[in-house]
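The data blocks that follow each hold one structure.
Bear in mind these aren't lab numbers, they're just calculated from the coordinates by the rules spelled out. Computed from a prediction, not measured in an experiment: that's the story for all the values here. Cβ atoms are built from the backbone, for glycine too; each structure is taken alone.
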Structure 1
Amino acid sequence: MATLDYTSTTWANGEDGATPINADRLNNIESGISNATTQINSNTTDIATINTNIADSGWITITSQIMCRKIYGTKFLWFSGKPVSSGNDTLVGSLPTGYRPVANYIFPLAIISDTFTKIFCTIKADGSILISSSASTVAYGIVAFV
């Protein structure tokens, strides 16, 4: 939001005050009001955008086992029993625009079948959701990112 500059006039009563009302001074007032109105309208738009960015989006379904949500600018990705195959970088979904991270992130996910399987979720800046797993399993978890 930009700042606004305005040169005000210190008015004095009477003809001795040396502040006669004239077109230049009235136009200065009009210009100041116009500029203030423009800035207020711009600030209102900026505030509306900020409020949209921090509002709770509610859960959005990506697949039947993957959902995303945005609250106060933080994005959440929830895995509720997503079956995954053994292998690296299996594409399992894509985040909608507005939910994508600014950089690629890698997060561990939970499994319940054994303690030896390693499973990771990669969320790419283009919105791709990838799973890498050392064995076929089912992924659970929630991750948060900005």
Structure 2
Amino acid sequence: MTTVTQAVTLRCMINGHPVPVDYDVMFVYDPEVDPYAVTMAFLNTSTDTITEWLISRDLLKAAVDARGFEKHGSGDVVAWTWPARVQILLRSPDGFLVTTIHRGLLRAFLQRTDGACKFGTESAHVDVDAFIHQIFEETA
């Protein structure tokens, strides 16, 4: 299977700070690792660290496919659909981050993920027996 990636620079508002910060972000979809999730990897160039968020691929698709202003998701990850962009809110106990991505760019990325694993067929890419075996080996 194919891993799908998309590098972007996103302007991010962190914890309501009035000055936005630009982050290099890599969107990664690897159906062999998790066919249901997209990883957003944020590179902090000042500390040379990467912070990763796993986001439901279905949530991103719902935001891209929406016809008007809509809210998608709840809890730690929420997305809002705007005419030309998708706004994403990421929350953790340490704070929150809000960023916006061009809707067409996200749509193109998701279409490429569909080439790696068709939407609706994710369960066929999960080896439940291997997962259970892994869990019991880790606890042994």
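Values as computed for the structure displayed
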item: Structure responsible for 7.5, with distance in nm of label points 7 Å out along Cα→Cβ at positions 18 and 66 calculated and labels 1, 2 on offer; result: 1
item: Test item: FRET efficiency 1/(1 + (r/R0)^6) of positions 42 and 58 (r between Cβ atoms, R0 = 35 Å, to 0.05) calculated as 0.75, pick one of 1, 2; result: 1
item: For percent of Cα pairs over 17 Å apart computed as 63, the structure of 1, 2 it came from; result: 2
item: Structure with the greatest value (metric FRET efficiency 1/(1 + (r/R0)^6) of positions 50 and 106 (r between Cβ atoms, R0 = 35 Å, to 0.05), set 1, 2); result: 2
item: Distance in nm of label points 7 Å out along Cα→Cβ at positions 10 and 74 derived as 2.3 - corresponding label from 1, 2; result: 2
item: Structure responsible for 7.8, with distance in nm of label points 7 Å out along Cα→Cβ at positions 26 and 90 calculated and labels 1, 2 on offer; result: 1
item: Rg and Dmax of the Cα atoms in Å, for residues 34-81 alone from the coordinates reads 13.0, 39; which among 1, 2; result: 2
